[in-house]
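Participant: There are structures below to look over.
Readers should treat all values here as calculations from the given coordinates under stated rules, not as data from a laboratory. Keep in mind it's a predicted model, so treat the numbers as computed, not measured. Cβ atoms are built from the backbone, for glycine too; each structure is taken alone.
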Structure I
Amino acid sequence: MAFIKCEFFSEVLELSTSMTVLLPQQTRTQIGMQNKAAGDKHPTLYLLHGLSDDDSIWTRRTSIERYAAPLGLAVIMPQVHRSFYTDMKYGNKYWTFLTEELPFLARSFFPLSDAREDNFVAGLSMGGYGAFKWALNHPDKFSAAASLSGVTDIVSLMKTPEREATFHLVYGDDDIAGTENDLFSMVEKTHRNEQKPLLYQCCGTEDFLYEDNLRFKTMCEKTEYDLTSNFGPGEHEWGYWDKTIQDVLSWLPLRNKAEL
C-alpha cells in the first residue's frame, strides 16, 4: 500500500491540518505483503481516532496497513483533536469538517469511490462515537459503521465529574439528549430507514465503557436495528483494538470480498 501523510488547508477549520492515508497498490514481488487494488475507485474506510490521539495513531499502534492491504481498501484517518467529532461550543467546527469538507477533499486528492456501498466508517473510544454518529446521521453515505470500545451513551458519560471540563468545551451547557449527538436517539430515528447502515460494536468486559455498550446493544434490540455485537475479555487499550480491528475488517460488506 501507499502510505501518505497528507497536510492540507481546511476552509471550515480555517487552519492547516492533516490526515494519514493508506491507498491500495497492486504488487507481486513485495515480501511479506499481500497487496490488492481493484478498479479505478477504491472502497474506503474512514478510521477515527480517540480522545488523546491524532491521525497517526492507528498506524503507530496497530498493523492496519497490513490488515487493509489484501482487501484493496483505502483508509482515511483524519485529525479532529478532542472535539468528539462535533461543532464545538468553544472550539472549531469539526463535525462540519468531518461530514462535509473531508470526504470532498479526500476524493479530490485520491481515487476514492463515492458510492454508498463502498464507504465505511469505524473508530475507537471517542472515534467509535464519531463513527456511529456520522453513519446514523448520514445513512445515505455509509453502508456500515463500527465502534471499538466506543462512547455509546454520551448523555450519561457527560454527567461524570472528571469529564465535565472536556464536555463543556464541546457542548457548553447544552442538553444533547434527543439531538443528533445522542446515539440512542439517532438509533430510534434511523431504525426504520430502508437505507440504514449496518452497525458493528465490540467492547472488552473489563472496559470502563462496557456497561454503556451493553445499554446501546439493548436499545438496538428493542428497535430491531441490525447490530452485530462482540463482547469478550479486554480493556481500553491498543492490544485489544489491534485484534478487534481485524474482526471489523472481516465483517465489512466489501463488494469485492468474493474475489479476495
Structure II
Amino acid sequence: MPLDDDDAGGAFSQSLERGLTILSSFSEARPVLGIADISRAVNLTKSTTHRYVATLARLGYLQQDPETRKYSLGPKVVDLGFAAVNSLEINRVAAPCLQALADETGYTVSMAVLDGIDLVYVERRRSSRAAGAYALGLNLHVGSRLPAYCTSMGKVLLAHQEPAALRKILDRVDFARRGPKTLTNREQLTTALARIRQCGVAVNDEELAAGLRSVAAPVRDRTGRVVAAINIAVHLTVWSTTADSVVSRLERPLRQTAAEISTRLGHR
C-alpha cells in the first residue's frame, strides 16, 4: 500500500526521509527514471512522488530531460558527493601530519572547515608531551562549532572567501564580545582579513576566550582553493608570553604542515 503524505512526529522528518529515498532510487544501473518508476521504487502515490520530485528538481538535486520527461540526478547531488569524498580525503591525509605537528610543538593541533558563519572542527590532535595535556577550557572535539569571526581558523577561512560570499557571511554575524580582545565590529575584522590574505596566517590573541591564543594557516586542494584551516592552540597557563613570541616559534612548523597537507591533496 503506498504511503500517505503525513510526516512522522517528533524529531524524525518523514518528508526528508522520502526525499532522500527518492534520490537513493537512482543508481548506476538505473540512472534515468520516470515518475511511475520512482513511485514504485519508493512506494508512494504518483501525485505525492511528483510533488517531491518537482521540489528536488527545483533545488537542483534532480534534473528533467525536456523530451522524455524523465529524471536523473542533478548537479547538487554531485556537489554533495564530492564534498563528502573531499572531507574524508582531507581527514585521512591530514591526521598523521597533525599528530606529528602536535608532538613536535607540544600543543593541541586542530583542523576545521567553514559552515556558514561558523567553523566546524573535523580533526583534533593532542601532543603526547606534557604541555599538550593542559586543557584549553573550551571542551572542543570533532564536530564542535565556534563563531568564525573570533577564531584563528575561522579568520583564515573567511579571508579566502570570494568578496560577495564574504559580504553575505558578515551580514549574518553578531559581533558579540567573546574574549577580552574580540574584534567587535565589521571594519576591524575586514581589515584583519585583508592582512591575513597577504601574510598567510591568522592569530587569535584572546579573541575567543581569555588566556587562549592560537595561530592558523590555510589548507588548499589541487585547484588552489582553501578547503580547511589548521591551527596550534596555546593557553597562557602553559606559556605566558606575547602573541608575537607564539607566532615566532610556531609559525614555521604550522606553515610546513599546512603545505604538506595541501601537497598531499594535490596542490602545487
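Participant: Name the one structure among I, II that Rg/Rh (Cα atoms, Kirkwood Rh) of 0.95 was derived from. List each step's numbers first, then the result.
Facilitator: Numbers: I: 0.95; II: 1.09.
Only one of I, II returns 0.95 for Rg/Rh (Cα atoms, Kirkwood Rh), namely I.
Participant: Quick check on the output: -8500 is helix-only ellipticity at 222 nm (-39500 (n - 2.57) for each DSSP H run of 4 or more, over all residues; to 500), derived from one of I, II. Which one produced it? Working shown, then result.
Facilitator: On the way: I: -8500; II: -14000.
Label of the source structure: I.
Participant: Check the numbers for distance in nm of label points 7 Å out along Cα→Cβ at positions 62 and 118 across I, II and tell me which is largest.
Facilitator: II
Participant: Just checking, which of I, II has the largest value of distance in nm of label points 7 Å out along Cα→Cβ at positions 54 and 158? Display every interim value, and only then the final one.
Facilitator: Values: I: 2.9; II: 4.1.
Largest value of distance in nm of label points 7 Å out along Cα→Cβ at positions 54 and 158: II.
Participant: Still on this structure, I have one more. Can you tell which of I, II yields 0.05 when FRET efficiency 1/(1 + (r/R0)^6) of positions 14 and 238 (r between Cβ atoms, R0 = 30 Å, to 0.05) is derived from it? Don't skip to the answer; put the middle values down first.
Facilitator: Details: I: 0.40; II: 0.05.
Computing FRET efficiency 1/(1 + (r/R0)^6) of positions 14 and 238 (r between Cβ atoms, R0 = 30 Å, to 0.05) on every structure in I, II gives 0.05 only for II.
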